[in-house]
Structure I
Amino acid sequence: MRRCRWLFLVVALSACGGGTLFTPPDTGRGNWLVTGGGGGGLSSVADGPTPPLELLWSHDIGAPPVGGALLAGSLLVQATQRERLYAFDLATGDRVGRKGSKAALCGPPAIIGRFGEFLLTSETGRKPRVRAYDRRTRKIAWELEHHACEPVSGRGDTALVVTGSGELLAVSSTDGEQIWSVMLPHHPTTGAVFTQTLAIVGGEDGALIALEMGDGTIAWQARLGESGAAIRGQALATQEHIFAATADGRIWCLTRAGVVVWSAKISGIPAVGLSVIGGTIVVGSSDRGVYALNTADGRHLWRYEAGGIIRSTVAMTDQVVYVAGSAGMLEALSLESGAQIWSYELDGPVHTPVVLARDLLTVTTQSGTVYLFAAQSALR
């Protein structure tokens, strides 16, 4: 009976899969970047799973992951550091696809296109390139001969690619044709994120750069602090504000026009990725802390002492913060108080994001194990 209920849950959450790595697309989840979330960098799901969670399945992929998992239709797709992408059936955990590459994957894969019809990979090596695969035909749709290891963002028919030479490219998701390209005034240290009208990239010397989506002209630049610390991970854009972190341990809030509203200090180096929901922004740190700040003024709300270093984005619902780090523990914290309310011991440290989708949660360890959990309440 439990298995039947779980199968019903997956059907309710997913489009029908084709049983291959490049299953027909599902528009309900979109693109989840290495730093969490979609084109705006958001890594929260208001109606995500509520603990306690139940482990549905786990699988060994033989190598550490590249980025977090992608939940694509009825599949979970995970890239590895051994030039392979794996696809697993969400319902059964069966491996239904594996794709090898002649070059190492240097950046996390992404799902792009108006209907999520393309899977994008970034390859390094003698001939670095960005490749887009048609998820229906499983063939290469287009490719760009650029070294581009920062996360790629996609929205509608446009993808934003930051290159190793310091360019920002806006290209058509359908055929890879260049819409515009700009040599950034500061060398980029992050991928780009979207607002409604801007592309935002972080760079060296604390530079946050906003470009017009229409033609790539620079709308504004802001230097965050005087220390020269680089922007740490992609910015995060909400309806009213832009949030960013710098490597000197400061979290910044700006208006959409690039005016600094506040900055707040945390201990250690911020994790690569911020997460926000409602009036709370949460970030992990190299000091093993998880920090919650008020989005209005940067006031510290709480700090949780995790068992290890937090390297990547935490994931949030409107009640719960999920975090995993170098201690190999998946922990659920109360968003209101920061108190631990649930935990699960994994088989190794975690350097990549915890990924949420409605009643599901997935996380992949550096030991090469993919875990898929579901809320127990969804299985009853």
Structure II
Amino acid sequence: MNNFVYHNKTKLFFGKGVENSLGQEIKLFGAKSVLLVYGQQSIVKSGLLARAKDSLKNANIPFVEYGGVVANPLKQHMLKGIELGKNHGVDFVLAIGGGSVIDEAKGIAAGLTNDDVWQHYLDRSKPLSKALPVCAVLTLPATGTENSIASVIKDQDTGIKYGINAECIRPALAFVNPELCFSLPKYQISNGASDMLAHMMERYFSPQQNVTATDHLLKSGMQAVLEIAPKLYHDSANYQLWAEFCLLGTMAHNNMLSLGRNEQDWGSHILETTFLSGLFNSAHGAGLSIIFLAWLKLMSQKRPQKVLQFCDQVMEAKGNTDKEKIVNGIQKLTEFYSRLDLPTTLSMVKVDTKKIVELAEKIYNKDSKLGCYGELNLDDIKAIIELAK
């Protein structure tokens, strides 16, 4: 286990009606002018946007609205939000929505205190140490961005997604009311479950030794997703199921489950964001269900130790041999995705695999090492694409 410093500054408000204290809590934080960032029309129709604006008005906090954030948020829209915030002299950013809205709000908050923030997305080695405080009101549990240090933005000119990780963009306040999720379509439950599971799997697949404690924490978290998601998929008006699902989304990506694990893989995430949600604008969770199955199949040949542990302990797969356990474990994961109507092959989402290979050859070479457990080179990436067909 590695040395670590863990600092989670997010004050998390969780449960029914917690967003009603939004304006009061932002005022207590010292905000004098707020940039209100949101997506399309869903929070308008639900009345959530109006309630949030009323809460700010009742707290006597001036605000300026900035809507129109799309799934897989775009660099140009983020940069316009930064310009708007500068023009109005805001000192606080409020995001109301799912992962895309909150990710863009984080980028705007960083851009309001750093020159040319996009360079930090392009080059993660450039330290990012300051950003305006962010408040996140979550309407779609999946990414865990309401309590994480991550923000991912897409360059619409190239189709490539880039991310930053910095403690300064972790939200200062987060409001999670499971009731706000009741109107979500079923495919959002599926994509959310896939993303949560993937966040834990990326942490689980580490070459590090002596991480038994967090292995078991991650195992329990993954098994909770495997148990709760199908129930919620068929009973989407159940508050208690939504509450557990929302909590899993937050915990999966706030790093509590990976303390001391400095080596985490994240190769599958990079492949998905680059080639599926990046190049083809696919839903992130739907892309992850495809990529992770193919990645596991490759790793079962290349580096089977942790794959066997995953299939044995997490998927609880049976078999007379290690090979049988791995095959049956991957099959059980495939069946889980299928129960949620998630795609498990590239043919199911009708993408052009030739374009993926062409882009991979432009980005990576035979000396590339993507991920720390898989350590994927270009040939490995091509193999995953082939296995995913």
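The table below lists the values:
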read-out: Label whose coordinates, when helix-only ellipticity at 222 nm (-39500 (n - 2.57) for each DSSP H run of 4 or more, over all residues; to 500) is calculated, return -1000 (choices I, II); value: I
read-out: Distance in nm of label points 7 Å out along Cα→Cβ at positions 137 and 289 - highest-scoring structure of I, II; value: I
read-out: Given 0.9 for distance in nm of label points 7 Å out along Cα→Cβ at positions 193 and 281, calculated: source structure among I, II; value: I
read-out: Which of I, II leads on Kirkwood radius over Cα pairs in Å, largest value; value: II
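Since every read-out is calculated from the coordinates, none of them should be taken as a lab result. Quick caveat, the model's predicted, so the values are computed rather than measured. Cβ atoms are built from the backbone, for glycine too; each structure is taken alone.
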